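Each in structure tokens, the structures are laid out below.
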Structure I
């Protein structure tokens, strides 16, 4: 009689689905490639169907595996939630998160610091980067969650996004420019060198939206993927830019930078928590969301 598969077999199956390799799956879960292969073979025997097409260096899930994967993932998540209830007041283990660089500079960092004090057994591994990159990694289980801007496009059905805070889009100009600086905001946009945030990103989409509302064409000087780098170049007088007024930075006291609201523009960058609708770190993300719900705006 073939023994019933265990949670360990299901976790191994999900690791192989994720990595497409017994060796890489084994590195994630702490097994040799041979042990991974034995567990997959045992699972296939128990289910009475092959799950993967084996190649020399990789394995590819077949239609049976693709059909079973969401149900097996749900089963593992339910088991993990059940185990977590036995120690509901404590968070332990490692959470892997992505975050915008600007989010790491203030409120989100404060929330993490409080969590670490209250749950010393919790480890958080952080990656800084761009929202669009994080969406793929959260969807495919490489990250437990990420702090990202609101997507301009519909998200995958498996994902959920919860707003945390908003940042108005503003014009930033140098107090000492290396070029003539007109007095009016729209004239500044038309005539000054423009430092543009990467137009392929979600924040870049918002900047294009602002420019459409302003009905102006700009003279692109540089295109960068860092708000902080753009702000520094503006401080040195090399150009102007449209950026989110960062919630975690007080630019009003900046002696080299002026922040100007654009007339008739109400575009905001909304920053929130991106996660899968069902995942094992929901208790962690719930605490982060509650922190922002109770934080004064």
Structure II
């Protein structure tokens, strides 16, 4: 082996080790094969914190015959770059499209890394609008929580392609259904169904083992969206948070929302004040879910304040 080839080999190995070390330092989860050509990165579902690098939500990618479609992009530019490297280890095919399911901060800030690679980014029109109008505040909050180093390079990246309703597209050689059921967990929720495998990325509509955080929701629309998803012939559902689900398990999110809504309405009707309701309204079946202690009183507050405005 010549000195030049040896040097090149050493450099290649060094870069590979750096990539692996970076992934380990960033807490980047390994992609999990959900079905042939369908992969998910499963976050830890906890609250965003320096210890988990903000990697709490799920995202993934679908490999077609001539390209890759990415669904959601994580909390930071660093995470987006790590996603790109992880995808390259699975396939040499180029990323053709990024789909953002909704505008929650844990899902959107890796998009800048794909934008820098010239990849188009698609979302529902209302989600794109909310990213444009509100995500600067979310980014500032993440910088405070995770630190400037973790969020280096992160920026608000507004999708350059939008849809206004349920649409079927072809991306990377796979047919995908972009499902929109109206305002639900957010005004612009999309669920992404890979028709070949029957795998659905549910985005903000479904959570597993973690209390949904009410932010821009319409609970009746959210419940209707869950019923519509339940009626589909889905093999596997990748929720926004938690392990993949099958069958009736996706309806647990709806069970929580119904019980929460009914409990707050009972407390409000009985004359309980806001502070009292936040401390006393519980949904006992979900007490072991992550974020319960944090999100439950906040969710009660949100619904209670909406009742006061009626």
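Of structures I, II, which gives 20 when relative contact order in percent (Cα under 8 Å, 6 or more apart) is computed from the coordinates? Derived from the structure labelled I. For which of the structures I, II does the calculation of Rg/Rh (Cα atoms, Kirkwood Rh) return 1.09? Value 1.09 for Rg/Rh (Cα atoms, Kirkwood Rh) corresponds to I out of I, II. Name the one structure among I, II that mean count of other Cβ atoms within 10 Å over residues 199-206 of 28.5 was derived from. Working through the options, I get structure II. Please state which of the structures I, II yields 2.6 when distance in nm of label points 7 Å out along Cα→Cβ at positions 47 and 151 is computed from it. Value 2.6 for distance in nm of label points 7 Å out along Cα→Cβ at positions 47 and 151 corresponds to I out of I, II. Look at mean count of other Cβ atoms within 10 Å over residues 55-62 for each of I, II: the largest one is in II.
Just so you know, all these numbers are worked out from the coordinates, no wet-lab data involved. What you see is a predicted model, and the numbers here were worked out from it, not measured in a lab. Cβ atoms are built from the backbone, for glycine too; each structure is taken alone.
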